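Throughout, read-outs are computed from the coordinates displayed, never taken from laboratory work. Computed from a prediction, not measured in an experiment: that's the story for all the values here. Cβ atoms are built from the backbone, for glycine too; each structure is taken alone.
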Structure 1
Amino acid sequence: MSVRLTADEVRYVAELAKLRLTEAEIEQYAGQLSAILDYAERLQEVDTSSVPPTPYILPLVNVMADDEPRPSLSNDEALANAPDQEDGFFRVRAVFEE
């Protein structure tokens, strides 16, 4: 069974995608989209009952390093290059006006 989109259907899809198409483009896309739908229909006919679901083609492996606790910077070291600081905290310009 062959699917053939009409010009009105292509216009509708173009409107959904907010595309402006010329009449020549509408005719061109009607043929191309119809061919895509025909191919998708053919794929539906393929017997895949013996094919196991394959959500991933490669085995899943965690590539992240394990979290290991270690000493961090002291407050003085963290603030050493701060352009402005006050009472042991970074001081930044206010973002919101009051």
Structure 2
Amino acid sequence: MNAYVVSWQFWAVMSAIFAALTAIFAKIGVENVNSDFATFIRTILILIVLGAILTATRQFQSLSTISGRSYLFLTLSGIATGGSWICYFRALNWAMPHG
């Protein structure tokens, strides 16, 4: 595999590109959609895509192999991510001209 593709710099650049696309697509997609429902749709799609990636790459692992500490911090991260997405979509929705 190309050394660049496995470098953190490659993935940081890809993250920035996808973050920019996320903002553009979300701004367009949230028009005339309740912001919480938009977040719900986005979450379902993320679950489907990640499930497909994990299945295709055989990266599923037994839940018993995850430590309690990891579960705690992944739970906190999930709550923070959900809060971030809710606020993000509400901001986009309220930024839309309502006329």
Structure 3
Amino acid sequence: MSRKYRIGLKYCGGCSPRYDRVQAVEFLRERLKDTVDLVSYEDSVIEGILVVAGCPTACVDLTPFQGRPVWVVTSPQDAERFAQTMRSVKNKEGLEPAL
């Protein structure tokens, strides 16, 4: 079994959600259960940040995450692309933001 990436999870404030963000994260947890551990973005041992925004505006302040890979999901389609990206890099060194 290859190692799992620890990715910090940050939700937006939810002011204008256009899809069920919690459902999207549950999809990712299930789809990536052998590849990724989604943990708090405040965890001290993470390899990147997944921001789950409820709309395309994605107004989450990314400043605190500088220097780390950041992926922004704004739709179920973005969640699927993130899952595909993480599955494709599970055997590579280093993470690169894909979205």
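Taking log10 I(q)/I(0) by the Debye sum over Cα atoms at q = 0.13, 0.19, 0.22, 0.26 Å⁻¹, for residues 5-60 alone from the coordinates of each of 1, 2, 3, which one would give -0.53, -0.72, -0.81, -1.00? Traced to structure 1. Using FRET efficiency 1/(1 + (r/R0)^6) of positions 29 and 69 (r between Cβ atoms, R0 = 41 Å, to 0.05) as the calculated read-out, with 0.65 as its value, let me know the right label among 1, 2, 3. That value comes from structure 2.
Computing relative contact order in percent (Cα under 8 Å, 6 or more apart) gives 34 for which of 1, 2, 3? The structure behind it is 3.
Assuming -12000 is helix-only ellipticity at 222 nm (-39500 (n - 2.57) for each DSSP H run of 4 or more, over all residues; to 500) as calculated from a single structure, say which of 1, 2, 3 it is. Of the structures listed, the value fits 1. If P(r) over Cα pairs in 10 Å bins from 0, in percent, for residues 45-84 alone is computed to be 18, 19, 17, 15, 13, 9, 9, which of 1, 2, 3 is the source? The correct label is 1.
Each of the structures 1, 2, 3 was assessed by Cα Rg over 2.2 N^0.38 Å; the largest value belongs to 1.
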